[in-house]
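Please treat every number below as a calculation from the coordinates, not as lab data. For clarity, every value in this text was computed on a predicted model and none was experimentally measured. Cβ atoms are built from the backbone, for glycine too; each structure is taken alone.
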Structure 1
Amino acid sequence: MAKYQYAKDQNGNIFEISDVTLKLRETTIFTCLGCGKQMQANLGNHNEHYFSHNPGEDTLCNRETYLHQIAKAKFLNLFKKCKDKDEPLILEYAGPSKCEESPCPFGMLYPCTKDISAQHFEILPKFSTAQEEQWDENFKPDILLTNPNGDSLYIEIAVTHKCSEKKKKSKVPIIEFLMND
């Protein structure tokens with residue numbers, strides 16, 4: 001897999017290398033999401049297509065920053081796309097399911113936790129705004145989701161550093177995405 005599959009154009013639009021045509025390559029200046037340096041779209045006939053820095057500039061690029069920026073941009077683009085189309089944005093994740101049988105046939109006071117199954121969390125329309133790196137009281141999440149009722153949700157992108165315990169103990173719910181190569 002190519003080291004750099006994404007770059008942005010002069011307007012801030014993100015391109016995956018598989019979407020870049022020869023014509024687009026000729027008319028677009030691509031830059032790295034990690035370091036901001038200019039990149040080339042390599043579209044050869046024999047090798048896998050990829051973006052690359054100009055010679056010698058790859059050493060200045062931080063891979064963690066690159067992955068972090070891609071994840072934030074992809075989430076924000078998806079949020080905007082769903083909001084513009086008035087479509088829901090629902091996050092699916094694996095989590096324990098709880099028994100809803102009442103009264104409990106086994107006499108339990110609290111719901112039993114069943115096997116791991118698909119759980120869903122509705123982001124849109126529950127949250128109407130998404131802002132990158134905005135302060136919310138004492139914290140600056142990667143992405144801050146809010147709604148007119150004053151509810152907040154933090155989206156955190158973890159490449160090498162996970163969310164701090166202090167932030168986790170705040171009263172604001174957090175969704176943390178773990179990124180890796």
Structure 2
Amino acid sequence: MAWHTVTAAGAGRDLWLRVTGEDAPTYGRWRAPSGIDVEKALGEAGPGSVDVAVWWVQEPEHYGKRLNDFLWQTSMIGLKLLSERMVEVLRGCGAELDVFDVEIRLRSGDRLGGYVGVLEECNDPGPVHSLWRGRRSHNLVVSDEVLAAIKEAGLTGLRIEAVNGAFPGDQPGFFGED
């Protein structure tokens with residue numbers, strides 16, 4: 001079976017987001033009052049796993065506004081922000097996804113609807129799963145069947161690359177190291 005990574009393209013005209021929220025620091029690791037690392041917890045178990053309010057905002061120094069089916073995040077946490085349409089396509093191919101309501105605030109103060117937070121399977125190589133076995137990143141890995149469905153649906157704002165193996169992040173040399 002052939003595999004492909006799928007991630008947000010993050011072009012200059014695209015909407016770029018960062019996670020923030022209650023008591024989020026300007027710099028450094030964001031720790032909740034309970035002591036947990038907020039970004040790590042979001043990437044492992046979603047918004048319900050943290051004891052602070054979280055939301056996403058437009059990156060202050062970036063002015064792209066184009067909406068795509070996979071939104072670019074500058075924090076690169078494992079929780080992806082996908083359109084409801086993309087989730088429907090992935091689930092239609094048998095993807096096992098945990099889906100969470102998220103709040104996205106635009107610079108204007110308006111809320112952006114139609115997007116959800118998504119955590120994919122990370123232990124078994126299903127039709128949609130993580131780049132690494134046992135942990136998540138900002139990439140998805142999809143099968144040929146899922147890639148065909150993505151293309152047929154006309155999903156936008158994606159960077160897609162062919163990879164070797166179901167969990168390419170686990171392979172030596174994947175990130176250019178020897």
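A value of 2.9 for distance in nm of label points 7 Å out along Cα→Cβ at positions 67 and 139, calculated from one of 1, 2, originates in structure 2.
One of 1, 2 was used to calculate distance in nm of label points 7 Å out along Cα→Cβ at positions 43 and 147, giving 2.5; which? Label of the source structure: 2. Comparing Kirkwood radius over Cα pairs in Å across structures 1, 2, the highest value is found for 1. Can you spot which of 1, 2 the value 11.8 was calculated from, given it is mean count of other Cβ atoms within 10 Å over residues 19-26? Clearly, the read-out refers to 1.
Here relative contact order in percent (Cα under 8 Å, 6 or more apart) was calculated and came to 14; which of the structures 1, 2 was it taken from? Computing relative contact order in percent (Cα under 8 Å, 6 or more apart) on every structure in 1, 2 gives 14 only for 1. Among the shown structures 1, 2, from which was the value 2.7 of distance in nm of label points 7 Å out along Cα→Cβ at positions 35 and 155 calculated? Value 2.7 for distance in nm of label points 7 Å out along Cα→Cβ at positions 35 and 155 corresponds to 1 out of 1, 2.
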